[in-house]
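What follows is calculated from the coordinates using simple rules that are stated; it is not laboratory data. Small disclaimer: the values here were computed from a predicted structure and weren't measured. Cβ atoms are built from the backbone, for glycine too; each structure is taken alone.
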Structure P
C-alpha cells in the first residue's frame, strides 16, 4: 500500500497537478513543528549555531508585498520564527523538487529578511532541492546584510530524519522514499549489474516496442510512432514508453511502468487531454469500450481537469514463463491495439488521424 501522504496527495493532485512542492512543504512543516527536529537539522546541515531553541511560529505560503526594486511579490514556502536564549531568529525555507529558482526568487527573500534585522532578529535563508542547483551567496545576500544562506539537498534531510523515528516521521520518510528523495548515494550489487547490462536492457525493451508492434500501430492508427525522450520519462515519470498522437487530443502510450512491486508492469494506455473539445463524448465511448473488453481499467474519467485514461497492464512477471519474452509482450500489445482500433472504427466522429497520410481525417 502507498504511504498515507502519497494517497492523500493523489486525491489532491486530481484537482491541481502542480502542487507537489507545496504539499511536501506542509508535511515537512508539521514534522518540524510537532517533532522538535529543527535543532537537529540546523546542527547537522548548517553552521547556524543555536542552543536550546523554542519554536514560536511555523507559517507556510505567507506573501510579502514586492519591494520597490522587485518585479513581483514574494511567497517563501516556509517561515519559522524561533528563539535561542535571548536571541530571536527568523528562517525562510524554499523547497524545490524539479523546477529551478524563479526570477531572483532567493534574492527577493533575502531582501525581505533584511527588514527583520533592524528589529534585532538573526535571519537565515535555506534553499532545499532534490537536484544539484548551486547558488552563489554573493548573488543572493546584499552587501551589509547578516543573513546566513545555506543549500541543502532533500537526501540530507532524509538521512537526519531516519535517526529520529516516530510515527509521523516514519510516514514522511515513506513518502520521501516514494518520491526518491532518500537517494542513498551508495551503489549496491544490483545497481552494478544493471549498469553493466544497461545497453542490453534498452535493446530488449526497444525490441518489445518495435517490429511487429510498430507495424501494427502504423497500420491501424497512423504512420510510424516517434520516440518521446524515454530517458527523461524514466527519470521524471518512472516509465519507458512510446507515444502515438491521434491528432484529436488523444494519445496511445505503450511500454513499461516502474512500480512499487518487485516487477515493472507492461502497460498500454489510451489517454484524453482535458482540453479535448469532444471530451465528454469520448469519455462515454471509453466507458462503453471497457464494458465490452475485459482486462481494461480506467483512471480519472470523472475529472475534467485531468488526463483521463483507459489502460490494460500486466506484471512483467507474467511473461517470464514463456519461451520468448519479447514475442509474448509484443503479442500482448498487438492484441490490445487491435481492441483499441475497434473503438476508432466505431467512432469516426472523433477526427482520428488518417493511417495512410498521418493527417487528421
Structure Q
C-alpha cells in the first residue's frame, strides 16, 4: 500500500510543474488580451507533458491500491474516475490549442495521453463538434450538439419528474452504459483503428499487470464505463442555462453571461472540492472560458474577476430553489422550446 500512496503523491507532484510555471507573473485580474499575451510568453511543451504524465502516474498508484480490500477498490474506482475526468478536461484545452506550444504538440498530447487510451473520438472530430459547432451555438436548439445530447437523454420540455431524474443520472442507467460502450466501439471505427485498439489494450494490460483483476475492474472498467461518464455528464449539465438562455447580441462576455452560469461563487470549500473532482482545470470557470476560449485554465480565475458575473450564480448544484437542477427543471416545465435536432453524440466534448 505504501508504494501506491507514493505513486499517487509523485503524480500530484509532477502535475505541480505546470501550475508553478504558469503562475509566474500572473495578475489577480486582467483582460483576455493581457492574459493571452502572458500565456503565449509562457507556452511550453515540457510542462503539459509532465502534467499528463503525472495524471497517469496517479492512475498507476490507484491501480496498485485497488487490491487492498473492498474499501480500497471503491477508493480506486473513484480516484481513477476523477483522473479520467481530469484527462478529458486537459485534452479539452488541447482541442482549443492552448495546452502546449504548438498545434502538433496539442494534438499529439491529446491523442496519446487521452483520446487513444480512453477510447474517445479523434481529436479533429472533437474539435469540429466542440469548437466549430458548440461554442458559437451554445444552448441553441438545432445547432448545438451538446444540447441535442441532453435532449436525447430525456432533458426535454414536458419531461416528468421521474424522467428528468433519470436523465440527470443518464450515464448510470443501462441505456447510458450501453451508449458509453457504443461510443468506445465507434471510436475504433475511425482511421487508425488498430493503434486506437492497441492503446486501449495497453491500458487494460497495464492495469492487470499492476494490480491484477481488482485494478482491471475497479481501476479501468468501472471508472471508464460508469463513474467518469457520470462526472462528465454532470459537468455538461452545469455549463449553461441550457433551457432558458437569454438571447443577446454584443461582446462575447455579454452574450455568454446570458447563457452560462457560475456554480459556488460564494462557497470556497465547495468550489475547491468541485475543482479537484468533477469540475477540474477551469471547468468551474466555464463562463470565462466560453467568453474567451483562447485563455488557458491557469488564467481563467483572473479573467473571471475582470468580467461581470453571469446572470445565474447558483450556490448549489442539486438542492434548493436556486440550484442548477431546480433551474433546469423549472425551465423545462415552463418553456416549450423547439426540439433540438438529433446530432452526433457529444459526450466527449
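Identify the structure, out of P, Q, from whose coordinates helix-only ellipticity at 222 nm (-39500 (n - 2.57) for each DSSP H run of 4 or more, over all residues; to 500) was calculated to give -18000. Show your work: numbers first, answer last.
Working: P: -12000; Q: -18000.
Structure of origin is Q.
Identify which of structures P, Q gives the largest calculated value of mean count of other Cβ atoms within 10 Å over residues 130-137.
With respect to mean count of other Cβ atoms within 10 Å over residues 130-137, the highest-scoring structure among P, Q is Q.
Work out which structure the value 19.6, 57 belongs to, where Rg and Dmax of the Cα atoms in Å was derived from one of P, Q. Walk me through the intermediate numbers first.
Values: P: 25.3, 78; Q: 19.6, 57.
Label of the originating structure: Q.
Of the structures P, Q, report the one carrying the highest value of relative contact order in percent (Cα under 8 Å, 6 or more apart). Write down the numbers at each step before the final one.
Numbers: P: 11; Q: 24.
Once relative contact order in percent (Cα under 8 Å, 6 or more apart) is tallied for P, Q, the winner is Q.
Cα extents along the principal axes in Å, for residues 210-321 alone computed as 39, 30, 29: which structure among P, Q?
Among P, Q, the structure yielding 39, 30, 29 for Cα extents along the principal axes in Å, for residues 210-321 alone is P.
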Among P, Q, which structure scores highest (criterion: FRET efficiency 1/(1 + (r/R0)^6) of positions 106 and 298 (r between Cβ atoms, R0 = 25 Å, to 0.05)):
Q
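Given that P(r) over Cα pairs in 5 Å bins from 0, in percent, for residues 186-273 alone, derived from a single structure, equals 3, 11, 11, 13, 13, 12, 10, 12, 10, 4, 1, 0, which label among P, Q identifies that structure? Present the calculation step by step, with values, prior to reporting the outcome.
Working: P: 3, 12, 20, 26, 18, 10, 6, 4, 2, 0; Q: 3, 11, 11, 13, 13, 12, 10, 12, 10, 4, 1, 0.
Attributed to the structure labelled Q.
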